[in-house]
Structure I
């Protein structure tokens with residue numbers, strides 16, 4: 001079940017930040033950020049993969065502000081990326097900050113440049129978890145700190161705070177990350193607080209819906225199914241991956257534990273939502289099937305051997321289909337928005353794998 005034809009790209013420093021260039025629909029591009037303890041050494045790598053000849057074309061940029069913990073890319077503007085980074089102040093204290101950078105239209109692969117700051121995000125917090133671009137509005141983004149959600153207007157370089165949603169801190173809970181709901185006219189934003197998921201209506205700041213105790217231990221990541229508007233996937237430190245219908249949240253509609261350690265990332269395939277990609281600190285990236293709850297749940301009629309009667313049979317069974325091994329913990333894995341059969345995964349030792357879905361599996365789904 002090992003992956004076929006994986007391409008390896010190595011970084012000089014440790015890394016745990018990976019994102020596809022979401023607005024790029026033709027070329028396969030991924031962005032990576034390094035975590036060097038020497039602040040001035042950190043870099044952003046833009047890696048383009050040529051599927052025809054299986055070659056990689058990297059371009060490096062300086063990020064001297066500090067070690068990078070999270071990168072996200074704009075789904076509408078190919079040049080915009082948001083970076084959350086740990087910056088050292090006065091050689092004694094650290095603070096998590098965020099800014100939005102602009103990738104150049106043209107660059108020289110022989111020169112390592114500094115990226116232009118497109119938007120400054122001034123937040124009265126030293127612990128920014130993520131900055132997420134609005135799915136459809138180029139001038140909007142949200143930053144998540146440990147105790148509030150900040151909605152930004154990005155029309156000027158000095159971004160303006162439109163509104164804030166404060167976390168009700170009754171039990172010492174803190175936000176750990178968040179993500180836009182691409183459905184519901186993109187008016188909802190989901191935030192994670194330990195084992196709970198809270199989704200807010202950004203127009204009113206009120207909770208639209210929530211799922212309490214999604215996982216027994218820490219909730220690490222979520223992802224929305226682009227093809228089924230009420231389905232959301234979660235993963236956590238209990239090693240489980242779950243899919244919920246958030247109209248009825250008493251129990252998940254899909255639940256599996258195929259990893260042996262914490263699961264840090266979960267992603268629906270944006271085109272074939274029966275395929276789910278997960279990354280774990282067990283060093284493995286799993287490509288699994290959730291066909292039973294997908295929009296592509298194809299059932300065929302088969303003759304039962306015992307009585308000759310017709311019975312329903314699911315063509316693609318639920319569970320692991322393919323995996324790739326890393327030598328260190330894997331904190332992120334991402335699908336390419338330009339090619340539904342290619343995904344990238346990044347381990348903490350700075351090893352990027354770009355992997356193709358097995359041809360046999362691809363043909364099984366397509367045919």
Structure II
């Protein structure tokens with residue numbers, strides 16, 4: 001429709017009156033970035049706009065010298081007569097929904113989001129709008145996440161049992177967002193916490209933003225003893241599985257933290273001792289709640305279980321459609337795609 005504030009183009013989601021893109025997957029002149037995961041933040045654009053807490057990660061990933069303008073949540077700018085503001089998405093540090101207002105219409109592009117407050121970033125805030133652009137990574141009724149206290153009770157019990165048996169607890173998790181959420185929630189009194197070289201630079205970004213994380217060490221740090229390693233929690237990206245780096249820990253138990261761990265087959269394919277159901281994306285009930293909270297009558301679904309979500313939305317009397325995007329390919333929620341953080345030295 002000619003009046004649409006955001007349309008689909010080969011480069012990405014485009015705002016015609018504002019002449020900018022949101023999370024483009026091709027280089028463009030102006031890109032508004034919802035968050036710094038690699039499927040939403042791509043290299044090569046001339047100008048970027050993002051939340052201020054994304055600056056450290058974006059400069060680390062896209063280049064220290066990128067032309068980057070940052071905003072606080074709720075701060076509004078006017079660009080070619082289009083009012084643009086960023087609002088909390090609750091996904092990872094700096095993640096934001098993009099509110100676009102022009103000609104009496106309000107659209108919100110949510111990027112990726114979750115509703116449960118994990119303590120590492122401001123929680124999701126519903127933004128009233130006419131059209132809401134949503135993800136649907138876990139847009140099936142089977143996906144319902146455990147409450148955070150129950151999740152961390154399970155992780156702590158697993159770690160404590162391994163430490164008592166003299167075995168390291170190797171927990172695979174995405175290096176940006178999920179690893180810091182784990183650090184923030186575990187009981188650091190159980191033992192030392194060792195992190196892979198891909199994780200520690202992201203920890204520094206979170207700490208600089210004021211997020212409380214317990215002390216962490218790398219396996220090569222001076223003074224780290226074999227006795228400490230045998231009772232440590234080890235956080236590593238999925239790409240570290242099967243590498244020589246793991247030999248430093250000797251006999252160990254391993255686990256994987258992902259929303260996909262809810263499905264038994266995914267757990268078997270991972271070949272790990274344990275699977276912890278943990279995602280930085282909204283589950284099925286949260287997707288429904290988030291969409292309802294916007295008051296939008298038109299919903300556009302970008303990635304995930306799009307057909308199921310669109311069918312369900314239409315059954316609720318909403319106008320729903322799909323934008324075919326390239327999101328989700330590198331998000332590494334299941335650890336199967338590219339892991340851009342795993343290039344750091346272990």
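Read the figures in this text as sums done on the coordinates, not as results from a lab. Since this is a predicted model, take the numbers as computed values, not measurements. Cβ atoms are built from the backbone, for glycine too; each structure is taken alone.
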*With mean count of other Cβ atoms within 10 Å over residues 46-53 derived from the coordinates and found to be 20.4, which of I, II does the value describe?*
II
_I have -0.29, -0.48, -0.96, -1.23 for log10 I(q)/I(0) by the Debye sum over Cα atoms at q = 0.07, 0.09, 0.13, 0.15 Å⁻¹, calculated from one of the structures I, II. Which structure is it?_
II
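Given a computed value of 1.00 for FRET efficiency 1/(1 + (r/R0)^6) of positions 270 and 294 (r between Cβ atoms, R0 = 41 Å, to 0.05), which structure among I, II does it belong to?
The read-out comes from structure I.
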*So mean projected area of the Cα convex hull in nm², for residues 198-325 alone, computed for just one structure, reads 9.8; which one of I, II is that?*
I
*One of I, II was used to calculate helix-only ellipticity at 222 nm (-39500 (n - 2.57) for each DSSP H run of 4 or more, over all residues; to 500), giving -500; which?*
I
*Using relative contact order in percent (Cα under 8 Å, 6 or more apart), single out the structure from I, II with the greatest value.*
II
